[in-house]
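Below you'll find a set of structures to go through.
Where a number appears in this text, it was derived from the coordinates with a stated rule and is not lab data. Nothing here was measured: the structure is a model prediction, and the numbers come from that model.
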Structure I
Amino acid sequence: MTDARYRRIVLKLSGEALAGEQGFGIAHSMLESVARQISEVQKLGVEMALVVGGGNIWRGIAGSSQGIDRTTADYMGMLATVMNALALQDVLEQHNIVTRVLSAIEMRQVAEPYIRRRAIRHMEKGRIIIFAAGTGNPYFSTDTTAALRAAEIEADVILMAKQVDGVFDSDPMKNPDAKKFERLTYLDVLSKGLGVMDSTATSLCMDNDIPIIVFNLKENGNIIKALKGEPIGTYVGR
């Protein structure tokens, strides 16, 4: 049926990655690239769920630093993820990929409410699901959403699609001599404060033994390479 290493995956897309080179908003070229790669994933028979961030439109922490109430700012960020999810759904369906958006905040006109059993059933029927609106709670990042949903749907791995090819000891965008890590443990990420995902999300993955693969979304074909277990990016596990 498939030569993929994983049966069910969660793909975490950062909002910044969807912005592409323009740095803000939604770059249609990035949506097209993601759609093409997801189409290849479906051919492998892998069940896939997406969690999308909203940093290309609005970041709750940034909003609160400007004087907006933190809870309000976080809810605004959740709505930004819904916008990204709808854009992704539209492009995926243009590629004949049946998709469902499941929102943690109820908005029946544009998305289904998140129900764990419904999400699993959609995947079993070969549909791609997109988790929108984070966890539905303020003070939690979409990284935590990815870890929580992965645990709930019993995913085998979380693929973290970033703008850089893995985890480094410093920002590779600013430091050309930044060292890339090929493999890390969860405790390495927590103790060294590495920017893989926030500590809540990392702890959730560690408690539920969910590995994380961090890779560059901009390089076409990387999603398939990660699925097949090829050595790309950074692997985080035990």
Structure II
Amino acid sequence: MTRVLVIEDDAIIGEMLTLYLTEEMFEVQRVETSREGKFALGSFNPDILLLDLMLPDASGTELCAEFRQLTAIPIIVISTKPSVTVRIQAISSGADDFLVKPFSMQELKVRMDAVLRRTNALSPAAAQPASAGTGTSAVASGPQQGLTLDLERRTIVLHGEHIETTFSEYEIMKLFYQHPNRVFSREELINAVRGIDSFINDRAIDVHVTNLRRKLEKNPKEPQYIKTVWGVGYKFMN
């Protein structure tokens, strides 16, 4: 059973979420503060997190960034703020999706299913067993010397160092890695990361690529791994 951690201090919304998701066969735990949420990450071990950005002991997109540092599971932000700026800031801070209150419970479930599909779907390459004796599921070799993917920890390994990423950043990098030199349009990256039924736009893709460059490139302004193909999208260099 999929475990959902709901961090929401509004009693009415929190109860609605708990009742609906329980009826949809999710195992749900709800807490009302960021402090309780951080504890529940370890004690409840959720598969997905629903995070309100306005909590009694913390607020703002920096809260999302803090939770992203603590967990690699999908995070869906739920907020009363409808502005595009807040959405982009939340996604840039590690959110995998964003819903504005009030929202349809059916839409919430569709979006949850979408991010969980992306998390659980293993590509044929990812499904291959690790090389004998390696003790890890990391890809043994890659298009760029010194860069591999650790499929078990869902991290990028650069020159032996594990680089932590958001869910979306990792999915984009996995796609690039498996298809070196192929040019991907922003629309293709949107569909690969999220599916057509979940919120993300061209600007969010650009933000994810910018964040990946900051983490991987010696000089993000002159990238060697992820190249921009002007007027089309991006490609990962072999």
Structure III
Amino acid sequence: MDVKFDGKRALVTGAGKGIGRDTAKMLAQCGAEVFALSRTQEDLDSLKKEVPSIHTLCVDLGDRQASKVAIENIGAIDLLVNNAAIAALQPFLEVSHDQFTSMMDVNVRAVIEVSQIAARTMVARKCGGAIVNLSSQASLVALANHTVYCATKAAVDSVTRSMAMELGPHQIRVNAVNPTVVNTAMGLVGWADPKKADPMRARIPLGRFADPSDVVNVILFLLSDRSAMVNGVTLPIDGGFVASGI
């Protein structure tokens, strides 16, 4: 994508794998100073080998204090991508308290608290900024065995709108992207079985699941000045799944 982030400082959570990793690499390629956060040191080490300019932070967002210290130590942040999430699938009647608590903690609470830290640096410098939250098609439709995951992503959509309303006067734009199944290790957790994946794929008018680049390109657009009047949007990247109403 022909966008430039020269002079911008960007934080990407969940940057060890998949969409987060590719986003961090593309932001660096487009000129940003990138801080990549992951709970897995091995993933960060391999990312650093690929792109030596990227700064890496190994911290589990489930650890509130460690996360707060690590992110505050970054200093000024211009661009934030809240990508980190966990997905543990259970039938509704088997949903556990532990699953609910852990997924809400990382998928929702961490989005709020990381965004608070980043946004405070933007407000203090009076230079605006952009935040993109990774939501999901699962926030918009019901999916079997995804009760808690769907709930967390619906919460992310709501948080995104509230953030956009309150941070907008500070020229901080906040948007979310809502991908369909993405061809990453996490995205395929619940869709490896062709008996399950094929009917879902058949409901997508474009006839395929998303590739990571399909999502990354939209994230970069929403972070860039090319979307200067886009704020508070939850944008499906789903090949027409939701629009089709199938």
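Starting from the value 1.66: which structure in I, II, III was Cα Rg over 2.2 N^0.38 Å, for residues 57-96 alone calculated from?
Numbers: I: 1.49; II: 1.07; III: 1.66.
So the calculation was done on III.
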When relative contact order in percent (Cα under 8 Å, 6 or more apart) is compared over structures I, II, III, which one is greatest? I
